[in-house]
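Following this line, the structures themselves.
Any read-out appearing in this document is the output of simple, stated calculations on the displayed coordinates, not a laboratory observation. In this text the structure is predicted, and so the values were computed from the model without any measurement. Cβ atoms are built from the backbone, for glycine too; each structure is taken alone.
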Structure I
Amino acid sequence: MPDFTELKQKHRATWAAGDYDRIAQGILAVADHVVRSGRIRAGDRLLDVACGTGNTALVARARGAEVTGLDLTPELLAIAEQHAAEEGYDDITWKVGDAEELPFPDGTFDVVVSSCGLMFAPDQQKVANEVARVTKRGGRVAIQAWTPESGVGRMFTVTGTYIPPPAGVPSPFEWGDEGKVRRLLGSSFRDYRFERYDCPEYADTPEQLADLFIDRYGPTHRAYHALPLEKAAAFREDLIELYRGYVTPADGKVRWGREYLITLAERA
């Protein structure tokens, strides 16, 4: 297998760039769906992998779960811890860590969840194996990922025409494909179920939406600022053109569809 050490360092810098917490506020509904679909209950020992600024971890804690949140990016965890303090949750464990090398003993957790997080780890099979390892027998997973055909998938396609993805790294959107998720998690899990939802982002204009993601969303922010001025301007125009396809005729505003898949399964 290739060594992804350098790529992970770039990932850490990417997600620390911009203002991911602002973007995370727009996907709070995703966290709620993951926790409800995962049947999170009081007392569940729960791990939120690639927890970002803590959306899903906080919703799970509100349900009474015993929560650990893990992320590769310390800057995001600092924000998550701040949000937890504001909610009065001083008992959540926050850990800097790699989804491909989870720092927990076998069978530690009743439930492992992830909301648009672990999908970005480069060695997908290693992540899947680690999720299986730390989930107890009879435990559960609820893993959310954007689908390849979603608005997010299309945005990454636009970005990839300017900053091509690394060679040899599978698309993160494979976690949004039922067949590929089944292959990744394999016989370690059983009773697979899949649920599909949409979490649209609204804006008054395509330009407003393009500038929001250029300013705040790490991958788009880093791509834009890595380009020469002329190419950066072209990149912005291509994003605007993408979002024009989501303008609603009724009021002329943007309703950018962000379809996603939640994988639900029980540890065999």
Structure II
Amino acid sequence: MVLGKYLDIMTVKTTDKILQKYSQDGGIVSALLIHALETGVIEGAIVAMPTDEPWNPEPYVATTPEEIIAAAGTKYVLCPLNNALKIAAREQGLDKIGMVGMHCLTYAVRKMQLYPFGARHLPNKMALLLGIFCTENFTYTGIKAIVEELHKVNIEHVEKMDVSKGKMIVTSTLGERVEVPVKLTHNYVQPGCYICPDLTARTADISTGSIGSPDGWSTVMPRTKVGKDLFQSAVDMGLFETKPIDSGKFGMEMLTRLAQSKWDRSEKTRAERAEIGLPNPF
């Protein structure tokens, strides 16, 4: 199944007005990380924190709600979050670590948990993995070129980036909103994204993304007992508003179709690589 195993699926948004202001869609990741931090499920979370260079985040170990909020919002740029595992476990001495990332990051953690050779006890300190839906990603050079050459906006003036309904949307600090077709960004996509088969981060404890939900909401898929218990705890405390996911073409059908499309693209890329003698990582 292209969506992977999950215990539930629904459409969700945070009830927290502050998180609604800073979040990308439904504010799910930030709200879950803060809830996990405040209930002791984690002691800190590895997030993509903004830096002085606009839209070029760096791995950061957030240990307060304020730091988690500071890192809110999607950045369509590669950020090696796994590099901060050692910082969290060894330099900061955390025993219960949370992390948010796409399939390539959550999959790497699961592989360490299955084959911990050389990881030196890092995997057993991972307490929570939140997965982000992802079709493709870019280097900083690539995203800068997309914004400045396609959208004609200086990256220093970008307030928010989003991908919705086949468009990549850039909103500037001056209130300007510029849309370009996503297909125009394909030349900047990382080659590894074409071999990745997973849209919905199937190895996470909870997966979430905007696909399949209306604007301002997110699709949420608790996948493990850890994820289900955390999410239900947040719902019970009134932190989320939930409703069933639409089963139609803009809900479940769209999510499944796009997940299948990414899977098929991966299979095609694998076959092309095998034909010319290149190895496949999966």
Which entry (I, II) yields the derived value 26, 23, 21 for semi-axes √(5λ) of the Cα gyration tensor in Å: II
Structures I, II compared on FRET efficiency 1/(1 + (r/R0)^6) of positions 198 and 230 (r between Cβ atoms, R0 = 35 Å, to 0.05): the greatest is II
Out of I, II, which one gives 2.3 for distance in nm of label points 7 Å out along Cα→Cβ at positions 14 and 94 as computed from the coordinates? I
For helix-only ellipticity at 222 nm (-39500 (n - 2.57) for each DSSP H run of 4 or more, over all residues; to 500), the calculated result is -8500, so let me know which of I, II that is. II
